[in-house]
Structure 1
Amino acid sequence: MKSKTTYSPYDGHRQNNLRVTLRLLLVRHGLSSFNSEQRIQGRNDLSRLTTEGEEQALRTGEALADLQINAVYSSPLERAAKTATILTKQIKQNHSLIIDQGLLEIDLGPWSGLTAEEIKEKFPSDYNTWKKQPNKLVLKHEDGSNYYPIEELIKQAKEFLDKILQQHSPEMDKNVVIVGHNAILRCLILLLVGEPDNGFRRIRLDNASISVLNLSPHQSKLCTTQIECLNNTSHLTTSLPSKGTNARLILVRHGETDWNLQERFQGQIDIPLNNNGENQAKSTMSFLKKVKLDKAFSSPLSRPMQTAKEILTSHPEINIQAKKGLLEIGHGLWEGKLESEIKSNWPELLQEWKDSPEKVQMPEGESIQDVWTRSVKCWAMIANELNPNETALVVAHDAVNKTILCHLLGLTPADIWMVKQGNGGVTIVDISNDPSQPDVVTCLNLTSHLGGVLDSTAAGAL
């Protein structure tokens, strides 16, 4: 992918407590006949929703039913349009479904209708490029001319986003549902976060999944982006995306504290969970109860430790390993203070923290680069010690989780506000079985087990 600075309308530093003015709810179509047969679909319209796919579309509509939806857009291809039609019927507001060519799936031309095995046999070199460097894949149009499928799709996604931002101004609150396909939805997400290197392979979108991206005006840019949630399948019969053949890590942010509610900077002061935080930990335990866990790691502070212990009541045989690398950012002289107090004493530094967090050295505390260095190192050590069939639980803090996820998504310390981490939120990372390929953020910040599709946890004061 291109450097993220090349697409300035969606670039810019993100504030933690983003004032959401345009919310995009991205939905991948339900299971199709070609999905079931493991065939490449691309832009052809031969595939249809299966009975299971129709049920998934219904469940997705039910999950969105309580939201005030302002518009529903869909790809014209049958599998997406049918999904959109089914889910729209569950939404309380009456909407005319908007069919948009800008949501067409990637054009994989000669591959359409073939299985992965057939493609590997007929086009071994091209298939290897597609799996490892998809943006470099070159195919031929029917007239014999060459084209780059990902490059063309990124251009299409940009044109669609430009139109959405013109028609649904971030100056007014809007919830817009966009029903599409795996590749086009990935490209929309990657554009909004600045096209990180090899970003196409860093995320996963399952059939009928819901991803939530929040957009807001910014003083120097058209808008800023916050990833609230990626690949939420908790409304389906299988609440978590399936695990592959390699190791998996489940990253959880600790439950709520009184200081989260007060929007007081906690840092490394050892504040325990409040009653709601304890209930969030119990809900997270219930959500993960049927998941096979083999190991558990936590920041040594009491709020993540309490959360981890509650989750592991359904896995009593597992001991928690405390890791200092997972400690929350040291806010130094800011710890224990409200934002209003910090603004009185450090107004310029606080504003820089909001606008350019990577430039800030906390007074007598840490920088976000300090946290990045130790948290990513700790994460890598945990991942490297896992066997391929193992799943580990990791419980940590807002800033720590943000730095780990920015690293995994190909972002930078400047982008920490782009990633939301709600109290009790669940993120899943699948470790790549190919050292040359990035690990996959399989889903990010699932909070549906705490109530509803949207993250309603405390904003906090990071």
Structure 2
Amino acid sequence: MKTRVILVRHGQSTYNLKKLIQGQLDLSVLTDFGIEQAKQVGQTLTGIPFDHIYASPLKRAYKTAETIVEVLRTEIPDTPLPEAIDMIKEIDLPLWEGLSFDQVKAKYPEMHVLWRNDPSNCKMTLEDGTEFYPVRSLYDRATQFWQTTLPKHVGQTLLVVGHSAINRALIATALGRGVAIHEQLGQANCAISVLNFTGELGAGVQVESMNLTTHMGEPLPEMRSRYKGPRMLLVRHGETEWNRQKRFQGQIDIPLNDNGKRQGGQAAEFLKDVTIDAAVSSSLSRPKETAEIILQHHPNVVLETTDGLKEIGHGEWEGLYEHEIESGYPGMLKQWQDTPKTVQMPGAGGENLAQVWERAIAAWNAIVAQYSGTGAPITVLVSAHDAVNKAILCHIVGLGPESFWNFKQGNGAVSVIDYPDGVESRPVLTAANITIHLSGSIFDKTAAGAL
């Protein structure tokens, strides 16, 4: 049974507005704009029957949760009240709280460098001589929250309202990653993320979506002002008839069906007001056509293509339905579903995931390198496929082929990856699998099944 967790960051606070560090200091409250953001989250989540709601007890987060519940109760009156839980308080930064980052940078320069580049070893020495590692402590609490909470809510739907750093830690630990990727996950005020767990922590998780901001009138999360490298918009092609039929496509060149063309148009409308400076597609027709539809609103952009972003070669599976694969290759489909890293696709042209990782990441890095060092950041559209996009997203957060199923990729979905200082810098997964422009729902309702 799937346990679904909807994760929300609190709305804009007074300290956010002043650009002051909050941590566990509980002087900051929601601004009027922050309350409106919370109401928008409530409207977006209206109709979802939550079994339990957890919130940080800090004012800015708990008020966000209360505001969301007020809206939810207009449709489902017995929506539970939020339970305050200390494990999801914001990161504890006792020496920095109440200061601006400029003040921290001036007063604690070495500590600030570690905070940005090596958060695990960012250490604070307190007045009593105690040494404290804020980010390590944060990740311990995030792990403890999952270990404590998931067994109590098997098969249920939870709402969790927290903060920027704790939410990033919750997503990272759910993925089996630690402090190393702390600066590589985006969390905007009142952004929504959806995580699906197959059991307890470590048993399996899927990031259905991450850091959605569309419900607040922001199609994509804002890029941080200090970023100088490219913003990459990773799109999966629209639906094909074989997607709908759950037939394995691989590198057979199946075009978009009418719904896929419609999804391309919806993605085009979604990205219409986003500046796109360059575009690259897999050379297969379905992602190429998707990109061409999007670029109708960006007529000065020339679309490049590359074979490196082609879909995984399924070999003898291509053109088959799942029941035909099970009949012809007994047990192999389950192996693909359970341990995809171990599967070598049979026959001529068949690949394994290690090969997909190697060529897809090489192609991706070449594109990022091509558009790095441009002075001002530019935005690059990249249109590809399910398996290729999953490989790229896993790579961004340091996961390999064994984690292939950790990221969902819907037809027509958009993900956002920022490179703060170009190809040599650690990428930031700013948003993943945005599909709200297709159905109006935070849940991915696109065709599932075969690649």
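What follows is calculated from the coordinates using simple rules that are stated; it is not laboratory data. Nothing here was measured: the structure is a model prediction, and the numbers come from that model. Cβ atoms are built from the backbone, for glycine too; each structure is taken alone.
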Comparison of 1, 2 by distance in nm of label points 7 Å out along Cα→Cβ at positions 81 and 129 - largest value held by: 2
Structures 1, 2, by mean count of other Cβ atoms within 10 Å over residues 33-40: label with the highest value: 2
Per distance in nm of label points 7 Å out along Cα→Cβ at positions 121 and 153, the highest-valued of structures 1, 2: 2
Value 3.5, calculated as distance in nm of label points 7 Å out along Cα→Cβ at positions 257 and 361, assigned to which of 1, 2: 2
Among 1, 2, structure where log10 I(q)/I(0) by the Debye sum over Cα atoms at q = 0.08, 0.12 Å⁻¹, for residues 113-304 alone as derived comes to -0.39, -0.82: 2
Computed 0.95 for FRET efficiency 1/(1 + (r/R0)^6) of positions 185 and 377 (r between Cβ atoms, R0 = 35 Å, to 0.05) - originating structure among 1, 2: 2
